[in-house]
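Listed after this line are the structures, all set down as structure tokens.
Here, each number is a calculation from the coordinates, and none is a lab measurement. Nothing here was measured: the structure is a model prediction, and the numbers come from that model. Cβ atoms are built from the backbone, for glycine too; each structure is taken alone.
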Structure I
Amino acid sequence: MQCNYEETKKMVRNRIRVLISAYACEPNKGSEPGVGWNWALQMAKLNEVYVITRSNNRKIIEKFLQEHPVEHLHFYYYDCATWKRKMKKLPNGIFVYYKMWQKEILPIARKIVEDEKIDIVHHITFNEFRTPGKLYQLPVPFIWGPIGGGQFYNSIFKEAYFSRKDVYKEKLRNFINRSYLMFSHDIKAAVKKANTILIADQSTERIMPKSRKYVRLLETGYDLNRNKVKAYDENLTINPKRPIKLLWVGGIWPRKGLKVLIDALYNSQFENYSLSIVGDGQDRKASEKLVREYGLDKKIRFLGALSYDEVNNLYDSADVFVFTSLRDTSGNVVLEAMSHGLPVITINHHGVGEIVTDETGIRIDPISYDSVKSDFVKAIKEYAKNPELMKQHGLSGRQRLETYYSWVNNAKVLQTIYDEIKRNTSFN
């Protein structure tokens, strides 16, 4: 598809009327709420956008829109009965509730389609392949995605988890994913009905039915106006008085793999580094305890959850960003690091294995747990002895972000799809 974005701007008066399903949708948030919000915000620039989201999101959305009015963006809010909402507190209850929510918004969506003369229905969040919702049943063109969640637990990372229970959870998730692919009526129906299915990463595309074609598009993006590239020290030399500064940012949860990096640094003979860890979560206490047991507490700092400005300053002062996630569709923090011009060391799998290239960082093949630990240290040493390579990879990362992963670029790609569907529908 060729994107004639300027021509679309000229036709802005003939706006395509789009109904977006975004269960998770909140301004100034990361993860799925930020994904839902940013897609709606971007697409409202050239289209008339109607969003169905949770009533729970209403207060924060309306407060934002009062302070920052957005034209052509309309919201409908819905939540299930109180007793159903309480189910979210149960194990995996949020997905049970989500399925009920999707079923109950169908008649609401049907009325919006009729009243607002909707041209396209687009399901955005949740973006897991297991949860396409029910809006594919509506009598208008349907878009699903970008979807992800097709990553499977890799047994070589068994030692990367603090608890056997977390390993069992990952294995159970593998089983559930396979079961959904085999038996889910909604997945099969959505695959058959959707005019376009957008897929965010290679792992998810690999498991989806081969009976149709898919469009690759990252589920998230980056606002290039948020920050500039860090200032580089042209005379930087890594030595005992100036160790290489490593940065790790994210939720300290089992699947984020922080233990991999801690184990790697402990098993190495390399000591000329400092590591700042930003974030909080289930595994923080266990990680801090492990660092103390390894005797690394003078080199590794746990900073907890920090403000946006504080994290920004850390990106600018760091030399290298380390991303250890064992299972992720993409990784917003990787885009943040690239925006500041930081090279990225990561495992070569899932979405990040495509976001980071050999020109923007160092990717580690997941062959065995020992090899991964060893290769993380080798990558750190490579940057420590070659600061110019850090700069080259960092600047290339920012350029790659600007070319492929900005919200503006993502919106152009999606607008092309909207335009093509609208043209085909009008022609037919």
Structure II
Amino acid sequence: MKKLSCMKKIFFTLLFLLGVTFNICYASTFTVNSEEEFKTKLFDEFRRGEKYIKIYINNFKEMDADYIQNVLNSVVDDEEINWKCYLKELGFSVSENPYAVEINKIDYAVTDEEREFVNKEIDRILSEILKPNMTTLEKEIAIHDWIISNVEYDKTRTRTRPYQALTGSKKAVCIGYSLLTYEMLDKVGIPCRIALGKVSGGEEHAWNMVNIDGNWYHLDTTFDNPHNTNNTKNWNVCRVGYLNATDEQIKKDHIWYNDLPKSAPVSISKLHSMNLKNKEVWVNVGQVIVPKLEFYPQTAINKDVSYAIPDDGIIYMTYDEKTGKDTLYAHKVGTTKIRIISDDGNFMQDMIVHVGAPANSISLNKTNVTLKKGGFVSIIAKVNPSNAYSNELIWESSDSKIARVDKNGKISGVGKGKTTIKVKLKYKPSIYKILNVTVQ
């Protein structure tokens, strides 16, 4: 038996950066016909956690122990092996006629019992959080949300494995978060990588990259975790926005040193917050009510909302087939409150709505004005009836070379001649008044 001493050194150096997949282990024997097939099969068997692997080799050139050692080293140096296998030590022997490699000493940092538990526990969790017909993105978000809601950061920095993230105090360091994220996403067929690097301040850190519908994004469940509240370390602080971040976004506080795919240029994410800018509005009967909502991030996948309306009859709602959205209308005079609810139910905002009588006319203190070139006059306009709340007006000159008017009804004489000024109700332009202007 020949031990791979160089590999042993690699494994112990990377002890806290390696991972496992969680499948039941069986002795494995197979035949390969090329170096690439050898590497692929070996990778798969390490992922399975096999303790004894025998490989029959056809059509290998330069078949000797040194060659096999180099091949094995190249597999171990592959980042996927480092992430998923958590190997500690390997030993192998080579035989001839036919050529065969027996890897008969494989030490892992996890037990068979841990593998089996994690495998079953992930199946159980996924059965609870995933629903039929979910999209790839929806599955990823469900997994992300479960991890950040149920796993706490291990401030002792000793819990590195998914098993530790799922048992006892359910704590783990960043590599534990990343490996658990990897295993859960892999279970549902979502391609995922583990990024190894540093964060602001120089701390070693691990996170994920995930492929959603052909595009790669960064995913850091450690940074997104609301349980992480140790302000002495930047990467323990509760943050949002690390779900499907781009390279440019993640570079603000992450640096990676392993070879990763380039991210998509635009992030896709879940909704983190919703803010209502016009929390109190004044409108008239018949007017459309438009909540001015701000969503963070703007790239959130679902910014739809629903409305909870009292049965006082002041507001009514219709469904607009053209836009696929609900439209709110002021129905009768009074004051009421609308509750706006995000589609996922996580965010709510209340809007106070004052509904006045429907406007029916505009009155002016003057209908004919004469002024000199360079002079000005202010016109007073009133919306009728007096309890019409929405009374914003728009002023327009039919010939600005003769007279101009500002938004407050101040008319300025520009050049000699006659023109008209039109003042109309902003929300209902069909209600207007005409003013005749002569400039001398």
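Who wins on relative contact order in percent (Cα under 8 Å, 6 or more apart) among I, II, i.e. which is largest? Max of relative contact order in percent (Cα under 8 Å, 6 or more apart): I. Determine which structure produced the value -0.27, -0.60 for log10 I(q)/I(0) by the Debye sum over Cα atoms at q = 0.06, 0.09 Å⁻¹, calculated from the coordinates; the candidates are I, II. That value comes from structure I. Each of I, II could give Cα extents along the principal axes in Å, for residues 337-384 alone, but the derived value 62, 27, 13 comes from II. In this comparison of I, II, the computed figure -14000 for helix-only ellipticity at 222 nm (-39500 (n - 2.57) for each DSSP H run of 4 or more, over all residues; to 500) is attributed to I. Between structures I, II, the greatest calculated value of distance in nm of label points 7 Å out along Cα→Cβ at positions 353 and 369 is seen in II.
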